[in-house]
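Down below are the structures I want you to see.
Each value in this text was obtained by applying a stated rule to the coordinates, not by laboratory testing. Computed from a prediction, not measured in an experiment: that's the story for all the values here. Cβ atoms are built from the backbone, for glycine too; each structure is taken alone.
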Structure P
Amino acid sequence: MSHDPNCIFCKIIEGKIPSRKVYEDEDLFGFHDIAPWAPVHFMLVPKKHIASMAQLTPDDEALMGKIMVLAPKLALEQGCRPYPDGGYRVVVNTGTEGGQEVHHLHVHVMGGPRPWLRG
């Protein structure tokens, strides 16, 4: 599995940088954001280093599907209220102009009381 020795998320996945883990399996690692925008705010990242959504290939289709199916389950486990009264937001920033700060594909899952919601 590819990784970037200079990537902060690769270092978190490897356990070289501590995190508050939410989930882990052979393909994915989930952890709480260190600067949360919401009462519930965690990220799901592939263990394989993929710089952004723009670098996905057809080989990554199952991986991305796995993330999208896992996000709602973990959102509820982490304290988001169920749909339709509750809910959560799933965000993927792509590239510098898209607001991506760490260039390792990551999916933000955010939820909780609504005052945090921006844009």
Structure Q
Amino acid sequence: MGLAYGNLQIKNPKRTYLQPISVIALADTGLVYLIIPEHVKVQLELEEHSRKEIELADGSKQFLPYVGPIEIAFKNRIAFVGAIVMGNEVLLGAIPMEDVDLIVISKDRRVDVNPENPNFAAAKAK
């Protein structure tokens, strides 16, 4: 399948004087949250609201900063999410992908809007 990426605009909706940041995010459907590096947190002046215990791929656990709010935009979609601060790249997990109604197109190794709902994000509430 390979790695799939999407181009996102992220910004701090509480700091309207700051410019949004364009990032290339790695889609990780096994991940729950949005992950951002420390330099993105600093650039967007994001506030730490709490810390979350995160289990890493090697089975170890770390308490990491949870920041927000963050507005993410992809094409004609936006969502407001929180993020875990760690690592050196932006990772797009299942919650923000569902919130914006994005899918992974594995043959093209990219993220795009759900073709079943091209004009607006849709979700199930069952």
With helix-only ellipticity at 222 nm (-39500 (n - 2.57) for each DSSP H run of 4 or more, over all residues; to 500) coming out at -6000, pick the structure among P, Q it was computed from. P
Given 1.00 for FRET efficiency 1/(1 + (r/R0)^6) of positions 8 and 72 (r between Cβ atoms, R0 = 30 Å, to 0.05), calculated: source structure among P, Q: Q
Suppose Cα extents along the principal axes in Å, for residues 24-79 alone works out to 37, 25, 17; of P, Q, which structure was it derived from? Q
Match the computed value 1.2 of distance in nm of label points 7 Å out along Cα→Cβ at positions 32 and 64 to one of the structures P, Q, and report its label. Q
